[in-house]
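Asks: Pasting the structures in now, so scroll down.
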Structure 1
Amino acid sequence: MVTRFKCLMRGEICCFFRDYEEMPVVFPWEKRKLEKLSSLINKDLMFKPYIIYSVGNKNIVVLYKWMINGLCPFLKNNKCSIHEYKPLACQMYPLLVGWDDNTLRVSLECPWIKDNIDKVKRLDPAKVFEKEYSVAVKVFLILKIIEEYARRNNWVKRVIGKEEEVNNYIEITDVLENIVDLMEKFEMQGEVDDQ
């Protein structure tokens, strides 16, 4: 029998951020949704361009770092108060995307991972992390669509460091307006194929 991931509901660990590298990464449409949701908790959220493509004098933001210093503002009583709206990065945790090399990793901060790493390190992640893995695949597909479009248009990819500022930028959704629609169609097609 395959060992399967089960969240231990330790939000004080997985939703606590000490440094820039740990902070969640969100797509522009997720950023906008989080900004709307923040009005419910009366808190200002901060985001910083993280993955961009440069073309001419324009910078196109694909991903933002969600600048959280400490606990996530949406964590209430050790549970996510926006569970049904949380960003893909949170949905796929403890799986992480290596943004520098497009690899799939696991967070060694997760208590379940710490307790089970020897049992699962050689197993198929799609079987161990069923829900989380399907979200990770969605993230990789979105990135692949964007990367292919960027390659065809000679855009240059950059990862923005903590201290670096980006000016004169637009969001990927301003260029690929229908990227979210494309993903929704892909998901619907997958559901039809599965039946």
Structure 2
Amino acid sequence: MARRADHTREELVELIIDSAQKMIVELGVEKFSARALSKKIGYAPGTLYHHFEDLDAIVTAVNVKTLSGLAASFAKARDAEPNANTLHVYADVFISYVRNHKHLWNALFEFKRSEDSEVPDWYVAKIDGLIQILTDCFVAIRKDLPIEEAQRASRLLFASVHSVSSLENSGRLELIMNRSIDDVAHELVDIHISAYQAR
């Protein structure tokens, strides 16, 4: 076992998060455990809880990195001011990101938190930041509508594309429709844009 003196507090926190992320990528969040993580980093299990409140907090930290990665991918793909077409670009980015980070994405929505574990405000803010990226596009489509309408449309679109992506990840999309995830996602984008333009 490594000793606490082998790393500074900041280094150890980073080691725990990075190692947890790698384990989830390799095994999936359903097989992730504190015992396995402590063995991987070479520290006693109690060390984890000296730096994180519980396993939920560690998974939350990994999830933040996943959300930040998607936001960075959105930013990299955007080559103009946000508009209706940008939503299609983001749909492609989203599908590709989820496909390439399947286990990490599943950890965002399939990890069962403890009943008494509250979602941190900063984590909610991270998700809201993603929604805001979509909101900017809807605002550009109808500048005359209240911002709340654009936010609502963004959340509905995000939920829709996420749902079909989850079906594809589980291999169940083909049970519902004989179409590619790309075609379905872009049709959903068009439907949401048309509905928003018609308000």
Structure 3
Amino acid sequence: MNTKRDPEIVRYLSKSDKLNILVVIPARSGSKRFKDKNIYPIYGLPMMIKAAKAALNMVVNPRVVISVDSLRYASICEKYKIEYLIRKPYLGSDSAPKQEVISDACLNLYEKEGYLPNYVISLQANSPDITTKILNEIYSHHALINDTVYRETVSIDENGDQNGAVRIMNIATVFQNSLSTYLTTFKINLRDVHLKSDI
């Protein structure tokens, strides 16, 4: 989808009475510092599955998809009955921007099903402290604050640094090439697992 080419789609979604929320969890298999960190067991579940289950229990009943780059990760999703998409090969590289993975998932669903959400939540697989309660709080913060509707919400730590754990966007923001005008933040300290010692 090109939001400049298809502005009527964006207008329709922003005015739609039906709330469609898509959670995309990027889970690449090629981590070098901590091999297979995204499927490392946390409280008895692979990390990416734990994140997916937290999202599935949100009050807003989102559609949850894990973006994977290997058949092994796809089979794990199948085992736990979690929806997945196999991303384009170049998006499995170290240098692949996360936002391209998110937009690829949205385009994939649009091309296959004509499905477009109102909001997209980018949820990091390797943030094991994420819970349904936290996700509900961040979404509530994003959806409406003093009658102001935000285009984007990012989670930050106590120092004000973006931790990458959660990012909420409306559908137009997913495809834009510039910074969001109406952006807000949600302060919460969450672990970002890159090494086994981070567990």
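Asks: If you rank structures 1, 2, 3 by percent of Cα pairs over 24 Å apart, which sits at the top with the largest value?
Replies: Comparing 1, 2, 3, the top value of percent of Cα pairs over 24 Å apart belongs to 2.
Asks: Matching task: -24500 is the computed value of helix-only ellipticity at 222 nm (-39500 (n - 2.57) for each DSSP H run of 4 or more, over all residues; to 500). Pick the structure from 1, 2, 3.
Replies: 2
FYI, it's all coordinate maths here, none of it is from the lab. Keep in mind the model is a prediction, meaning the values are calculated, not measured.
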